[in-house]
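Colleague: Next up: some structures, all given as structure tokens.
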Structure I
Amino acid sequence: MTPGKIYDVSQIMNYVFFKLTGQLLGIHLVEPYEKSRYMLEGEELADWTAGNYSDSHEGDVAVIDHWALYLEIPGWFEWRWFDEISRDHLH
């Protein structure tokens, strides 16, 4: 029922999340993904993220932009300044 692109991107991002969280906690969380087609792309993205992340707003933006390019979804969102967001959406 889920479009293939959304499902695939979601699975890759989930792999990266579990891989990096597992490394942080010292436990293996990616066993369900082993031997899946999402493991290879997820592993590459997890390695890049671990090596390029900086704990800052700029670092977050850089990682998100890289993920979007890697996953071929860069036009799916738009960066906006906080004061550009309508208060109607802040409830």
Structure II
Amino acid sequence: MSQTVTNQQLRQLLSDLGFEKHDSVETKCLVFEHPESRARLLLSANRDDQAARSADVLSLRTHLLYRGHLTEEAFDNFVEHGQLHAS
């Protein structure tokens, strides 16, 4: 899995999957919650145009797979291309 995805692309992925951004008490974190599954994810509040940290990408991948929001293949394809592909 190559690291080409930006912080903004990760945030857009969550939005595309139905996650909503919520306020966080921690200024260096962003909170996203999925209203149906109640899954709650934290991401670093790094600059949009910076490459996403490997820890954030792997953590997000694990949580999305575990909760059934995205397949392993779809996530890896997203990381490689920076966007979700229509199925």
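Taken together, the values in this text are just the output of simple stated rules run on the coordinates, not laboratory data. Worth saying up front: this structure is predicted, and the values here are computed from it rather than measured. Cβ atoms are built from the backbone, for glycine too; each structure is taken alone.
Colleague: Can you spot which of I, II the value 22 was calculated from, given it is relative contact order in percent (Cα under 8 Å, 6 or more apart)?
Modeller: It was calculated from structure I.
Colleague: Here's another thing I want to ask about it. State the single structure among I, II that was used to calculate log10 I(q)/I(0) by the Debye sum over Cα atoms at q = 0.21, 0.22, 0.25 Å⁻¹, giving -1.09, -1.14, -1.28.
Modeller: I
Colleague: For which of the structures I, II does the calculation of helix-only ellipticity at 222 nm (-39500 (n - 2.57) for each DSSP H run of 4 or more, over all residues; to 500) return -19000?
Modeller: I
Colleague: For mean count of other Cβ atoms within 10 Å over residues 30-37, which structure out of I, II has the highest calculated value?
Modeller: Greatest value across I, II: structure II.
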